[in-house]
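Quick heads-up: structures coming right below.
Any read-out appearing in this document is the output of simple, stated calculations on the displayed coordinates, not a laboratory observation. Quick caveat: nothing in here was measured; it's all calculated off a predicted structure. Cβ atoms are built from the backbone, for glycine too; each structure is taken alone.
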Structure I
Amino acid sequence: MDILNTLKIGGSALKAHSIRLNTISSNLANIETTSTPEGGPYKKKSVYFQSKPLSFKDQLQGEMNNAAQGVEVTKIIEDKSPPRKVYDPSHPDAQEDGYVEMPNISVLEEMVDMMSTTRSYQANVTSIKSAKRMAMKALEIGR
C-alpha cells in the first residue's frame with residue numbers, strides 16, 4: 001500500500017469520527033431538552049459507519065495494487081426508544097399527571113462513546129503522522 005492510500009484512509013476516518021463526535025456533543029447538549037420543533041423531547045442520535053466504496057478507476061487500479069477502502073458515515077439514526085418520565089409537576093412541559101418526558105440519553109454511555117471516538121481519532125492522526133514521517137525519511141534518503 002502506498003502512502004497516498006494511507007492518507008486517504010486516515011482522512012476518511014478522521015472525517016467520520018469528527019461527525020460522530022459532533023453527534024455525541026449534540027446528544028449531551030440536549031440531555032435536558034423536553035420540547036423540540038418536531039414535538040416531544042429530543043431524541044438521541046447514533047452514527048453508523050461503513051467501508052467506503054471505491055470508484056471505478058480505483059477498483060481497476062486496486063486489482064493491481066490491492067487498493068484499500070476508507071470509511072464513511074452511512075446514516076445518523078434517531079433512537080426509537082420511549083422517553084424516560086420524570087415526576088416534576090412544576091416543569092412547564094409537565095403533563096396532567098405531573099410527569100415530564102425527558103430524552104432517553106445516558107450521560108455515562110455518551111461519555112464512554114466520546115472517549116472511544118476520541119481515542120480512535122487520535123490513533124488515526126498518529127497513523128497519518130507516521131506515514132508523513134516515513135515519506136519525509138524516504139525523501140531524505142534520496143538526497
Structure II
Amino acid sequence: MFTRVLTDTDAAAFYQIRRRALDEEAEALGTKPEWMVPAEVLAEWFKTKWSGQSGFVMGAFDSVLVGIVGLEEDGDSAAKLWGVYVVPERWRHGVGRRLLLDAVARAREWRDLERLWLDLAATNRPARTLYLSCGFRAIETHGEIMTLDLR
C-alpha cells in the first residue's frame with residue numbers, strides 16, 4: 001500500500017470512492033450522496049482548489065484507490081481535515097492511520113500552519129480512537145459533533 005496526493009487524472013476513482021463513502025457513511029461525513037458533483041467538476045477542483053497550494057486530497061492505493069482524506073486551509077494558520085474514508089474491506093490494516101499521518105506530515109510543510117482540526121460524529125468511536133492515537137485532542141462537543149485538533 002502507498003499514499004499520494006491525487007490529481008485530476010484520479011477524479012473518476014475519487015468520485016467512485018467518495019460516492020461509496022457517502023452511500024455508506026453520509027451521517028458520519030456530514031453530507032448527502034445527492035450533493036456529489038460530477039467527476040468532471042472534481043477534476044477541475046483537483047487542478048484548482050486541491051492543487052496543493054491551499055488544499056489537497058490524498059489517496060491510499062493497493063492496486064486501486066482504497067482510502068481518501070482531504071485537507072484545506074481554514075483561516076490564518078489553520079487547516080481542516082475532511083472526508084476521511086477507507087473502504088471497509090481494508091479496515092484494521094493501517095490504511096486510515098497511514099493516510100492520516102501522511103496528510104498531517106504534508107500539511108506541516110505549509111508555511112505558518114499552527115493548527116489542524118476536524119469534526120466527527122461523537123458516536124464514531126473507531127474514528128475518534130484513531131485520531132486520538134495520532135495526537136489529536138478533543139476540544140469541544142456540540143450535540144452529535146465533536147471537534148478535535150492537533151497543534
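Upon calculation of distance in nm of label points 7 Å out along Cα→Cβ at positions 21 and 93 from the atomic coordinates, which of the structures I, II produces 1.7? This figure was derived from II.
Tell me which of I, II gives -18000 when you compute helix-only ellipticity at 222 nm (-39500 (n - 2.57) for each DSSP H run of 4 or more, over all residues; to 500). Derived from I, not from the others.
Assuming 32 is relative contact order in percent (Cα under 8 Å, 6 or more apart) as calculated from a single structure, say which of I, II it is. It traces back to I.
Hey, volume of the Cα convex hull per residue in Å³ derived from one of I, II reads 136; which structure? Comparing all candidates, it corresponds to I.
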